[in-house]
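Trainee: Take a look at these structures.
None of the figures in this text is laboratory data; all of them are computed from the coordinates on show. Nothing here was measured: the structure is a model prediction, and the numbers come from that model. Cβ atoms are built from the backbone, for glycine too; each structure is taken alone.
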Structure I
Amino acid sequence: YEYANRLVARGHEVTVVHPSRVRYSPQESLPAYRRVRKTINSMIELYAKPSVSWQSIDVRVNMRFVRDTDVGRIPDGDAIFATAWHTVRSVLECPPEKGEKFYLIQGYESWQAPKEMIDATWRAPLHKVVISKWLLEIAKELGCQDTVCIPNAVDHQRYRVTK
């Protein structure tokens, strides 16, 4: 969300598409307890007002909460970003008018799915942007030589020593 905030501050139009349902592929590869938890969370989301309460979001950022990431729910644009392993498939399915395709990799998400599935998303034909040198090393190990590293900045007004 910080990237979205910074982009609108620079005059860009930004839409964040939030699916309430995430398509995992294949569903059977998730452990049973995760499938149950995912089902319960989906049922709760049916009745809860969608929001992002853990982050301050600039009012100029268009937040679009959608049931799923079918192509028709994604607006046309100049660029489209997958921001987690399970969003890569949706971005890959988008036609060119949705934007140039990127994968913003903010961690190695092997705790969420089998390693083979995670590695396959890294090898997907998307422009890859990682946020740290250790992720850049993983990208190189996986053969993703064109990966760009843009380290996260620290907001020293928000994160500072007070004592």
Structure II
Amino acid sequence: MKKQDIGVARFYSDGKSGLREVVAEGPEYKLYAADADNDCLRYKSHVSSGGIAAGTENNSTRTAFAAWAKVEVRAEDVDQWLLDRQAASLATKLTAPQKSFLNGFDRDLNLKSYISCPREEFRLAKACREKGLMAEMPESLHKDDDDFEITFTALGLAVLKQVHAA
């Protein structure tokens, strides 16, 4: 990106998995006193990248930050951006049976959709719940239960989209 595109209270990504927010700007954020570049800023890392832990604040020149930043993420899109990255990572860790189980669901589900599943899919649903994909489902089934109902979490719906896209 161009350094004039970098501003305070804005979020940027390296186009991979890194996400940083510019929290302040000014010469007081120089990396070291001998640095001739006074156009500096302070940023907070929201997702770890390049050896910088998430949640930490660091200083940078605007030029160096602009070289790292590939795209701006609008503030209102940050939560969805983070959810999509988490879902993409989680989708790669699903087993083939878990992917097959998730592939059986419609693409247009929402957080209020209750889905009925046959008894034989209970173990797969339970494994998906342990990954944070299910919001509601029974802890166990009675011997006369033929089916059970589930609802997805926001993360579960995002993973579902990843599985369908693959």
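Trainee: Supply the structure label, taken from I, II, corresponding to distance in nm of label points 7 Å out along Cα→Cβ at positions 86 and 150 with the calculated value 1.8.
Mentor: Answer for the origin of the read-out: II.
Trainee: If distance in nm of label points 7 Å out along Cα→Cβ at positions 14 and 142 comes out at 2.4 when worked out from the coordinates, which of I, II was used?
Mentor: Source structure for this number: I.
Trainee: Something else about it: Kindly point out which one of I, II the value 1.0 was derived from, the read-out being distance in nm of label points 7 Å out along Cα→Cβ at positions 6 and 102.
Mentor: Source structure for this number: I.
Trainee: Continuing with the same structure: Of structures I, II, which gives 2.9 when distance in nm of label points 7 Å out along Cα→Cβ at positions 78 and 94 is computed from the coordinates?
Mentor: For distance in nm of label points 7 Å out along Cα→Cβ at positions 78 and 94, the value 2.9 is produced by structure II.
Trainee: Tell me which of I, II gives 5.4 when you compute distance in nm of label points 7 Å out along Cα→Cβ at positions 38 and 110.
Mentor: Going label by label, the one that fits is II.
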